[in-house]
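The numbers here are math on the coordinates, done by the rules we state, and not lab data. As the structure is a computational prediction, the values presented were derived from the model and not from experiment. Cβ atoms are built from the backbone, for glycine too; each structure is taken alone.
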Structure P
Amino acid sequence: MSYIIVFVSYPDSLTEYPVQCFRTDLSINDDVIVRRADGKLRTGKITQLKYLNWDCKGRIECTRSECSFDDKGNLILPKGSPLVSGVSTAEIFIKILRTRGWIPLKSKQKTFRLVLAQKNQSQIAYIFVRRNGVDLRLYKATGNEEIKPYSFFQSSSLETALVRHSLAHTTFNLYEGILRFATDFINNESSLERYFVPQGAADKRTEKLKFVAKQSRGEDGIEVIGEYADDMLYGYHCK
């Protein structure tokens, strides 16, 4: 699963192929090394960068300038590839929050991978990390709350704001946006409303995949959605 999806084209093809990407420092027209689903390495050019949270079979290993060749002309990948850069995964996002003092909690709901909490002068904030998104909740603080690491999250009747963000189809890096919220909350910013406008979409399909599903439904009466539509169009899985 990759939050950032890069579409690449190869020198011998006009088709764009979506692949996983774990770095935030790439740009359109960058030359990259792609490991295809069959394990082979190809040099491609980035044509699109999107936040889709798809489970593609191929992935970006590195940029063309970061690799080298041996004396026989074989491609040598840099140590540690696929290279990771920036806040590109949930694991990196969670690690940064914890280094900033956010406290991990457990939840009885399997929907959440982890819950992180913190308290400022007047409120308690909870960040719920899901497989396909991040939720935020604010509660009014009464002054005697204690946040115990790895205790179970307990809902409160003093809830003041909540929002559910989806990773797919965001127009900016949602993880970076939530980190900005975390900073503003700790700094007791008075206006946090902008962080409670829902971002992204629960439906991960692009307009092209929706069209494929619609065409399939019209031809044989079976609607192809989710991973099946993706397999039919690109040969990868979208879960």
Structure Q
Amino acid sequence: MAERQRRLTVNERQHLKVALANSLSDSYRSSLPAPLRARTDRLLSNVGEALAADDAYGLAGQALCTRLKVRRVAATKLLRRIAPNNAMIEPLRFAVANYQDIHALELLCRLAGGVTGMDCCSLLRLNSVTPWGDPDTYLGGLVLERMWRDGVLDHGHAINVHPVPYLCALGRTGDVSREREAIALIESTTDLEAMKMGASVFGRLRSTRGVEAVDRRSAALWARGTDF
């Protein structure tokens, strides 16, 4: 039988909280030997789950507002495990606005109202380098999905300026009321990525008209010898 994990006592949690708070102190960090600094910066992600929830969120919020990327990464790793809550919206927005932190943006998109009032074009420009593959698809789709679900997305702008992320967001929301606009996009595009995304999304939505539009557009472009 697997050993049962022992829970920390109240006193042990308090000592751990103090230690982790110290690990986020620049003055404490500078007093450490250089090889220990990065390890100390990562302590929050390694042991933060052992804290009381309020303390874990509080220290994660503090780490998100620091200039050191390694601390912000530790905070976002911890938040992925304990799930971000609404108290994290402002620290996450701070990390996005001040440090262009794409990991913070990904978490922000999980929270209702997380990106309300933010500019979609500015957020999607952060997509240039991401760890999730095609930068135009995953993170951009998350941003537009969040705005879509929150009712703050300018659909006309998004479908014209960010067509591939828009189609991705359509697939994620499953909002068939926007099927007509998506079909119109496919009927006018020469973008291979948009065609591929459209085929995937219409298949997911079981949209016969959408799939037929992709087939017609593909056939028409091939007949014209279009290199797309």
Structure R
Amino acid sequence: MEKYITIPTSDWFEIKWVLNWEEKYEKLIIIVHGLTGSMTEAHYYAAKEYFVWKWFEVFRFNLYTDWKNTRKLNSCSVTNHSQDISTVLDFFKDYKETHIMSHSLGWPSVSGVLEYPKNIEKIVFWDPAFDMTQRATKCYFKNESIYTTISGKEIEISQEMYREFTEGTFLDILQKQRFPTNRMFAIYADNGGHIIHKEDTDILWIESYIIEWANHWFTQEWKYKELFDQTLHYIEK
């Protein structure tokens, strides 16, 4: 089953979109995409298929789009994303249990939520880009705007987001974390570029797992299944 949902924000934007389920359950997974991503990327769609058949409802949404009344990437910030995730969590607060999955630079948006509803059980980071200052070094100015390039695609970001990149490292944010780190799980891709932070997350008592020979998007054969199996194993502990 599939239902399209629009959730209004407090500043007159709209959060879109889709909730999937096989039968109505009391368990929900919310998926948060990474920078320049969207809810329609292959690994999120595959995750929806997998977890629906594991008796979860799955909600995917876009942090920004080109659609009317939604946020635009070149005028929003990580703080806006955190606020919108908080709005989404509040919308689904009546579920018995909710788990959050975030990919790459989706993690600071999730970690920046000011208050988590009581039904939030676990947070799983998929190949998290914990050090945002790395992305700041890949930004550049052109025609009085700020750009970065991801996977060969040039994108414009806001000045506020660039400032957040330059000032925000994973240790700063995790040490201020309002959600228990012993209920977080990081799954690193062996070839994703972010595995260098595993020692740091170990120090913070964040349990982790490494998928060998996987890229940042886990697109090699069978890596999706390993990613989802490990996610499921953790959230069902």
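For this structure, a couple of remarks:
- Mean count of other Cβ atoms within 10 Å over residues 72-79 from the coordinates reads 23.8; which among P, Q, R: Q
- A value of 67, 54, 30 for Cα extents along the principal axes in Å, calculated from one of P, Q, R, originates in structure P.
- Label whose coordinates, when helix-only ellipticity at 222 nm (-39500 (n - 2.57) for each DSSP H run of 4 or more, over all residues; to 500) is calculated, return -5500 (choices P, Q, R): P
- Entry that produces 1.3 once distance in nm of label points 7 Å out along Cα→Cβ at positions 120 and 152 is calculated, selected from P, Q, R: Q
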